[in-house]
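These are the structures, in structure tokens.
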Structure I
Amino acid sequence: MSSLFEITGDLLRLMDMLDDPEQEVDEEAFLDTWEGMEGEFNDKVESWLKVIRNKEADIKARKELMEELTKKNKRDENTITRMKDTIAWLMKVGGKKTAGTEILSASIRTKGGNLPILYADAIKEDPLQLPKEYVLGVTTYKPNTEKIREALDAGVQIPGVAYGERGTYLAIK
């Protein structure tokens, strides 16, 4: 059986024969050939669409499995955090710095690095209450798509901006 690309090429060559004024084409032979090739083309497309459907189903199943595994991982991570917090709390309450055996042990240690900075609620809500030398000003810019669209619809020329063409997609029913 021919590949989809070979069938498409044959169909295009057949159409070129019709467009060539120097070539005499037997209408009945042409129609028989066309119907055969079109049937083979449609069968090949159907086969490809079946493969696409199977791959889509595989992807969906894997995504569902990934979501399930992600939930299990999150649950296990939360359990580990609760267990660690409980051990640390029990050790602090009991006044112990270390606990465990020779195989596995835990110890309470002070974190390194910079001391954490605590902010009053008012400063958390409005950092501009701090003196200016302690505030970083961050400004971001992005195109106002809505206004640009309105201007383009009104016929306004904006340098470096234009409407593009809509994309196409293959719909499978």
Structure II
Amino acid sequence: MQELEIEKRFLVTGDKIEELKALIIPNSGVKMNDIYVPNGDAHKDLRLRQKGDKYMATRKRPVDPNDLTTMLETTIELSSYEFNALANGISSNVEKERFLIDVSEWRGELDVFSGRHEGLVIVEFEFQNQADLEDFENNAKLDLIDVTNVEWIAGGRLAEIDADALKAKLKEVTAV
């Protein structure tokens, strides 16, 4: 299945983490493991995802290389066997638990990372169309750092970052 994904991502820090965790929809948490397939580029755009008991392969590429808000996403479902066979020997991964949250009139996904990315929390919002995105940009008052176009936070780049590099990069982003 191929679709256009329009999204905004925000870094959640400090007291905002608990504020957004209070908005979690009960029983919405699902553990995820994203494994990024090497492609010879710094940014890996093909991932294998285990989401609870579901498996898939997804390629995400920006429609405009200078704006990561809109991505062309192609996904195929996999069996557990296919997932494990394809993932065999690949060590670049990102582990997280995803929760659904409602912030004002918008449904978001709160990603709480674990493993070597523990401490990283991102909330993302997806939009049906450009008008919905514009409404969000004009009316949402989140008081969070927009990291939509911060390339190292994209999964394929994040998968290569260790805990020490993550801490340093988070200091850079939050100092702005």
Structure III
Amino acid sequence: MNTIRLSDDKDLQVFMHPLRQRILTLLAIHGSMTPKQVADSLSMTSSSAKHHILKLVGLGTVEVDRTALINGITATYYKRTDATVSLGSVEGGSRAALAQNLLKEVQDGFFSQDRVLEDEGGHFRGDMLTGVLHLSAEEADELIGIIRSYIASHEKIGTKTLPFVYSLVAYHA
């Protein structure tokens, strides 16, 4: 997986725009979409959706997936790139603002409807966990390695898979 490093304030502003974050989430959940499909999902104009998608293309977080002829018009489908975005060189205040926006999006999605922990078949549907773990340095390294590996192996849409939105914050107290 590639890493996109946000190195300046301009890149950060493009990435942290709230509509663009919602577009990235939509693409992660649904796979490839046209600007019209994005616009319909987010109640915006197609031209505005395309503008924001092209900003993300310029950043490298979105790419053209394919084109298709629909009713005589060539539609372009966009998808998220297979990349991780690194905020390592972004100044602390901007990084904190972006993190707060991302966490708020996940939290808002979680609370946007009544959640049940399990569906009728007893399968996990959603939960929010908080607490404190007591780990050695080696155990902390192992835990983050397991989490990153699991996430990396489950980021692509597959047959019989359901999208689960997550946010994980862990730090040494």
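Derivation of every value follows stated rules applied to the coordinates shown; laboratory data play no part. Predicted model, so just to flag it, every value in this text is computed and none were measured. Cβ atoms are built from the backbone, for glycine too; each structure is taken alone.
Comparing I, II, III, where is Cα Rg over 2.2 N^0.38 Å highest?
Structure I gives the largest value of Cα Rg over 2.2 N^0.38 Å among I, II, III.
Work out the source of 1.00 here, i.e. which of I, II, III gives that when FRET efficiency 1/(1 + (r/R0)^6) of positions 70 and 134 (r between Cβ atoms, R0 = 35 Å, to 0.05) is computed.
Details: I: 0.30; II: 1.00; III: 0.05.
Going through each structure in turn, the value belongs to II.
If helix-only ellipticity at 222 nm (-39500 (n - 2.57) for each DSSP H run of 4 or more, over all residues; to 500) comes out at -6500 when worked out from the coordinates, which of I, II, III was used? Before the final figure, lay out the partial values.
Working: I: -20000; II: -6500; III: -14500.
Matching structure: II.
From which structure (I, II, III) was distance in nm of label points 7 Å out along Cα→Cβ at positions 30 and 62 calculated, if the value obtained is 4.7?
I
Quick check on the output: 11 is relative contact order in percent (Cα under 8 Å, 6 or more apart), derived from one of I, II, III. Which one produced it?
Only one of I, II, III returns 11 for relative contact order in percent (Cα under 8 Å, 6 or more apart), namely I.
Of the structures I, II, III, report the one carrying the highest value of distance in nm of label points 7 Å out along Cα→Cβ at positions 6 and 142.
Of structures I, II, III, the maximum of distance in nm of label points 7 Å out along Cα→Cβ at positions 6 and 142 occurs in I.
Going by distance in nm of label points 7 Å out along Cα→Cβ at positions 94 and 158, which of structures I, II, III comes out largest?
That would be structure I.
Thinking only about distance in nm of label points 7 Å out along Cα→Cβ at positions 14 and 54, which of I, II, III has the largest value?
Once distance in nm of label points 7 Å out along Cα→Cβ at positions 14 and 54 is tallied for I, II, III, the winner is II.
Hey, FRET efficiency 1/(1 + (r/R0)^6) of positions 22 and 78 (r between Cβ atoms, R0 = 30 Å, to 0.05) derived from one of I, II, III reads 0.00; which structure?
Source structure for this number: I.
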